[in-house]
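Once you scroll down, you'll see the structures, which are given as C-alpha cells.
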Structure 1
Amino acid sequence: MQVSIRPYTLADAPALFEAARESVAEVHLWLPWCHAGYQADDAQTWIKSQIEALANRTAYAFLIEDDAGRFLGGCGLNQINDAHRLANLGYWVRTSAAGQGIAPRAVRLVAEWALANTNLQRLEIVVAVSNTRSHRVAEKAGALREGVLRSRLFVHNQPHDAVMYSIVRPEA
C-alpha cells in the first residue's frame, strides 16, 4: 500500500471524524482529544485551526492517506521552537489501518518534508513509556532513542514517564 501525506482541507472533516470515532478505544489512551464525545464540529474546528497554523508556520498538520485517497490517520509537527530549531513530531493511525507499517512511513515522510521545507534541526518524538506501539513506530521510522524523561507527559491528568526519540538534520 502506498502512503502519502498532505495538508488538511475543510473537505477532510467528515473523514477525520469517522476515523476518530472508529479509533476511540485505542487512540484515546494516549491522545485525549479522541474521545467518545468527539463530534463532527470538533473535526471541522480543529482543521480550521490547522489551516491557520500552516499559513502562520506555527504547526504543520498532515493527513495520511493511501493511494485510493482513504483517510488513514494524521501526523505532523507542533510545539515549534524557532530559537532552538526543533519541533514535536506526532502521529496516529485509525484502528482499521493499524499494524500495517503506515505510521513509520508517515513519520519518515513528515521528517523528509520538514528537512526540505523548514530550517528545523531537530524533530522530537515523545512517547509514554507504556505506549509500546508508538515506540515501535519511532524505532521503525529511524528515530534515535535518547532516554527516559520522568513525568514528561500528562495524559488524563496523570503524569507519565516518556521516552525521547529524535530525528536530526544530517550534518553536511
Structure 2
Amino acid sequence: MDTEDNGRRSFLKKAIFFLSGLIGAGLAVPSGIYFLSPIWKKTEEDWIELGPVGEIPKREPIKVDFVQRKKDGWVTVEGRSSAWVITADGQNFTVFDPHCTHLGCPYRWDASKKQFLCPCHNAAFGIDGEVLAGPPPRALDRFASKVVGGKLLIRPLSEKKEG
C-alpha cells in the first residue's frame, strides 16, 4: 500500500505543479504582452490640421498656431506650436518651422522688407526660406504638408536638426 500511496502522491504533486505552471503562464503571457505592446506598435505619423486652405492669404506668410499631440506609451502629451504658411496659388503650400536654423530662436515676418527676421543674431531669410544674411547654416526647416478635403495638414518634424 505504501507504493500505491507514493505513486498517487507523486502523481498529485506533478499534477499540482503542472496546473500551477499552466495558471502562471496563463496570467504571465497576457500581462507581458500588455506591458510590452508599445514596443511592437508601429508609430503612426500624425498629420495635424492647420485649417481651411481658403483662409490662407496668397503671397503673404501667415503664422498659424496648432496643438501637437504625442503619444508616449500610454500617455498623450499636448504641446502648443506654430508654423509659417505661404502659398502663391492657394493650392501649393510651403510650411516653415517657426525656429531659426542658427540657434532655434523664433523669427518674425517683416512685411516692409519682405523677409523673415531673427532678432537674436540679425539673421534674415527670404520668403522662400533661403538665408539672406547672418549666421544660419542653412535655409529654414520645412514641414511636410498636404491638402485633404480643402484643409491644410502638416506633419511636424520629429527631431530638431543641428546647425
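Observations, loosely collected:
- Among 1, 2, structure where mean projected area of the Cα convex hull in nm² as derived comes to 10.0: 1
- Distance in nm of label points 7 Å out along Cα→Cβ at positions 7 and 23 - structure with the largest value, from 1, 2: 2
- Test item: log10 I(q)/I(0) by the Debye sum over Cα atoms at q = 0.13, 0.19, 0.26 Å⁻¹, for residues 47-94 alone calculated as -0.38, -0.65, -0.94, pick one of 1, 2: 2
- Structure from which 1.6 was derived, distance in nm of label points 7 Å out along Cα→Cβ at positions 31 and 87, options 1, 2: 1
- For FRET efficiency 1/(1 + (r/R0)^6) of positions 103 and 151 (r between Cβ atoms, R0 = 30 Å, to 0.05) computed as 0.75, the structure of 1, 2 it came from: 1
- Here volume of the Cα convex hull per residue in Å³, for residues 63-126 alone was derived from just one of the structures 1, 2, and that gives 118; the source is 2.
Coordinate-derived values only; no laboratory data. Fair warning: this is a prediction, and the values are worked out from it, not measured in the lab. Cβ atoms are built from the backbone, for glycine too; each structure is taken alone.
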